[in-house]
1. When helix-only ellipticity at 222 nm (-39500 (n - 2.57) for each DSSP H run of 4 or more, over all residues; to 500) is computed for each of 1, 2, which one produces -9000?
2. State the single structure among 1, 2 that was used to calculate FRET efficiency 1/(1 + (r/R0)^6) of positions 28 and 164 (r between Cβ atoms, R0 = 35 Å, to 0.05), giving 0.95.
3. The value 25.6 for Kirkwood radius over Cα pairs in Å was derived from one model only; which of 1, 2 is it?
4. Between 1, 2, which one scores greatest on mean count of other Cβ atoms within 10 Å over residues 84-91?
5. With mean count of other Cβ atoms within 10 Å over residues 116-123 coming out at 15.1, pick the structure among 1, 2 it was computed from.
6. Quick check for you: by distance in nm of label points 7 Å out along Cα→Cβ at positions 60 and 284, which of 1, 2 is greatest?
7. Out of 1, 2, which has the highest value for relative contact order in percent (Cα under 8 Å, 6 or more apart)?
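Taken together, the values in this text are just the output of simple stated rules run on the coordinates, not laboratory data. Quick caveat: nothing in here was measured; it's all calculated off a predicted structure. Cβ atoms are built from the backbone, for glycine too; each structure is taken alone.
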Structure 1
Amino acid sequence: MAFPADFNRDGSGPRFGSQTILLVEDSRMFSAVLCHRFQTELGLHVKPCSSLKALQDALAQDGHGYTLAVVDLNLPDSPYGEALDCTVEHNIPAIVFTATFDVAIRNRVMERNVIDYVLKDNEFALDNLVAAVRRAMLNRKTRVLVVDDVTSARQILVDLLKAQQYMVVEATSGLEALAALETYGDIEIVVTDHHMPDMTGYELTRRIRHRFGSENMRVVGISSSTDRMLSASFLKAGASDFVYRPFVAEELQWRIANNVETLAQMKQLRAAAACDYLTGLYNRRYFFDHGPKIVNECLRQKSPSSVAILDIDHFKRLNDTYGHEIGDKVLKAVANRLAAMFEGSDNLLSRLGGEEFSILFPLMDSTSATKLCDEIRSDISRLKVTADDEELSVTVSIGVAEVSGYETFDNYLNAADQFLYMAKHKGRNQVFSDAKMTEEAAQ
């Protein structure tokens, strides 16, 4: 496990590379600025179209290659929203960007199940539009559970959420909802009706809260009840929000969007707390919080696991000779190489502090972990870091210890640290482990 992919290690926001959006806008100024911002801030490819004819030509060439469309309602050859109708006909989700707006236009736009509409009536219009596109792209990774036993009412919610680009799961009862939470491990929002045949939405909320904290899952209650105390009951049971039917679509959309944004902010805070400020890897605290859980799960399953400590050789001498700026450069270079090697794996990689890194290998005994660590050592030995027009070589020593039984997590680290000391004592730029010690003793 390297650092979570949801958050870039350079601290920038999420990017959506390799995806293309349509920008249907006749203002050259708006089009140029938006193309630049979509590309630089979101990493999106943009196909600009300044007219309905240009849009039709683009769709004729590739009608299925666009993730979404940003559409101006009023173009010279599309004065009545024909461009929006064109994107809807091609099943391309759309965000409307318009300077002309009233209740009639609002109703006409909402009937087409657009993602959102953004008005050009203030100085924040472009910021609001970029935020709307970012939100729509992130919604495509957000799973929502809708719980309602009335088919027609449930379908209204499902259609509204799907228009917002959410992944939607449906349940017709409280028990079905609980089963869905077991089946899908990534549900973040639950929208539940109150009156259901097997349990109330209030009871379902209590059961959800018993298993999931509000920092990982938000519950939105919804009901056509006239009991004004119902909302208070839901909130006291652990719901994050409540909406009475009949609701205004935009109100429900934004209440859910605000809850999704709260979850995202909490993720960012957890990621920041888990991140080493210099290298972007997990930090010591995260390693000691999550490492024991991984080890205990392996022990419970009677599966092997191993822990390694990696230390950059002669790092103090490097710092004294070239300065801390070059020392930091070496640390980041080693961290980047390690992150690239472990990307997508289940191994837990972190920076312990100073020039030391730790790696936890679940489902891997000492022999296998030692072999992998030797490949890591060899790879890093080919790393070159430039300092004052001089190329510096970097080597590391690694100690590996297999987890053989229930002990404190510190004991596992201490064992790996002892083997690291022996690797350095043997001349550095090598790996030593309990498996190697057993092998040498047998010779």
Structure 2
Amino acid sequence: MKLLKAKSGLTGALTVPADKSISHRSIMFGAISQGKTTVHNFLRAEDCMSTIAVFKALGVDICDDGKEIIIEGKGFDHLQAPQNILDAGNSGTTMRLVLGILAGQSFHSKIAGDASLNRRPMERVMGPLRTMGGSLQGKDGSEYPPIEVEGSELSAITYEMPIASAQVKSAILFAALQAKGTTTIFEKEKSRNHTEEMIKQFGGEITVDDKTITVAGGQQLIGQEVTVPGDISSAAFYLVAASLIPNSNLQLNHVGINPTRTGILDVLKEMGADIQQVALDKQNQAADLLIKTADLKATEISGEIIPRLIDELPIIALAATQAEGTTVIRDAQELKVKETNRIDATAQELNKLGAKIETTEDGMIIHGPTPLHGGSVESHGDHRIGMMLQIAALLTKDPVELNNPEAINISYPNFFTDLYSLIEA
């Protein structure tokens, strides 16, 4: 596919797709709660539709009328044994979080994904769930899907997170809600906290004291109305594009600004980006973002901010190729176990276009500014790599061809249409 070119700056206003993390969790919490949950502004992308399909297979009544998702929850105790293997598609969030729910059930289940997901490690989730009494087994005794789960009675644990991972933490929290006793989790670094926030939203009790999280088992959650804000991970591509392309003046409407997710804003502002937040919606942790073209400078990214922007690092790497100086990214080894090895994929594909990026064990060294040129690039089946490369193509004079662009549908089916509207505005 020949990628879009920018004739001038990005101008106009856009509402980005709904937050993927919150969309996933809205279905999960609705399914394990008592009563009706109504979800407004749900993200109907492939990953989130996989979550709906999994819970339908577990016997949950879920209706999508095109405007809202309505979930008739009956609590943890009324999930049903699936008739077939549960299919998580390409969604690591679906698989890892659902394992925490399945571990405490009274039935046997098996969950798998597509070829890409079935190569992603699951021991980081299965290990703590086994400590709680769960029975989980990967393919041929490995840590890779398909994962067989023999539901069992769970007991609370005290668990020190070896890595900063919202997915692992969330799986443990879903299991803890079913376990006997009170579970305590010590985070290595703070990661996105949507699960903790939604436990409260659905009437549960959870204590968060800095990096210590405590939750009691046996709680009954109650169905709620959920309005999903725009996904800052999707907004990130426009934030960088408008910062880099001359004469850009862009507004992104109602974007989620949960503090555990806004590392991208902090880093871009540190690099000199011109970004303002207006129309603050405190209840839904959202705001409109105004972005104008700016000259960017290099920065260093490491430590506790990494979990707050882990999914945005490929597009940040692109921004760094156009920034003055050398940008260093450290402590990002988690990128190696995403949809692809995003450290290698980001460097490999941007270097094809003229960037100067060196990979390290836990990150990248990016030399800038470097002019980018045309070429043929590959998404590696990873939606965020594909979208990052489309933004890169806006900066080149010569055409850029992208192989496997359909990977972008995983989180943002209308990406090219939305981007074109800003180019032609």
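1. Here the read-out was taken from 2.
2. Only one of 1, 2 returns 0.95 for FRET efficiency 1/(1 + (r/R0)^6) of positions 28 and 164 (r between Cβ atoms, R0 = 35 Å, to 0.05), namely 2.
3. Values: 1: 25.6; 2: 21.8.
The read-out comes from structure 1.
4. 2
5. 1
6. Working: 1: 6.6; 2: 2.1.
Once distance in nm of label points 7 Å out along Cα→Cβ at positions 60 and 284 is worked out for each structure, 1 has the highest.
7. 2
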